[in-house]
Structure P
Amino acid sequence: MAQETTSNFAQSLNDLMGAVGKIGQMQVDLLSSVLNSAVSAIEPMSKTASELVGNVANTATQAVQGVVSAIAPKK
């Protein structure tokens, strides 16, 4: 009888540890999934932002060149 109680306790403890391990693994998987999603979302936005900065710089350069050519004396 005592051995059966010990065996039941050991089995319950083993099941509990297995459940805790599964919950921990699920949290790690969830965090990994969230991070992958965030990176997937940020990557195209950063590419678009860098292209926008490049386009703004080119436009500013062209505007300055236009002003300089309008002010420069004609020969």
Structure Q
Amino acid sequence: METETLLNKNQVIESFGNLPDQVTADQLIERILFIRLINERLREAESEPGTSHKDFMQEFNEFKAQKRGSGNVA
């Protein structure tokens, strides 16, 4: 069973303060779901190992070299 993400009440209230004076229920729900998604992704980033800077730069340089070789330089 998946662990439910708990939201910080103050974070939600602060987020609602940035909305216009009149909003739909769907807009409120969308805002809450967005906050939940951000919190879930932050928790994942903290708990799962990522790519080291050295490995990322090596992969990125290989990607750039490949693009240069194909003539599609961004």
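FYI, it's all coordinate maths here, none of it is from the lab. In this text, all values refer to a predicted model and were calculated from it rather than measured experimentally. Cβ atoms are built from the backbone, for glycine too; each structure is taken alone.
What the table shows:
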read-out: Computed 199 for volume of the Cα convex hull per residue in Å³ - originating structure among P, Q; value: Q
read-out: Distance in nm of label points 7 Å out along Cα→Cβ at positions 15 and 47 from the coordinates reads 1.9; which among P, Q; value: Q
read-out: Distance in nm of label points 7 Å out along Cα→Cβ at positions 23 and 39 - highest-scoring structure of P, Q; value: P
read-out: Entry that produces -22500 once helix-only ellipticity at 222 nm (-39500 (n - 2.57) for each DSSP H run of 4 or more, over all residues; to 500) is calculated, selected from P, Q; value: Q
read-out: Distance in nm of label points 7 Å out along Cα→Cβ at positions 7 and 63 derived as 8.5 - corresponding label from P, Q; value: P
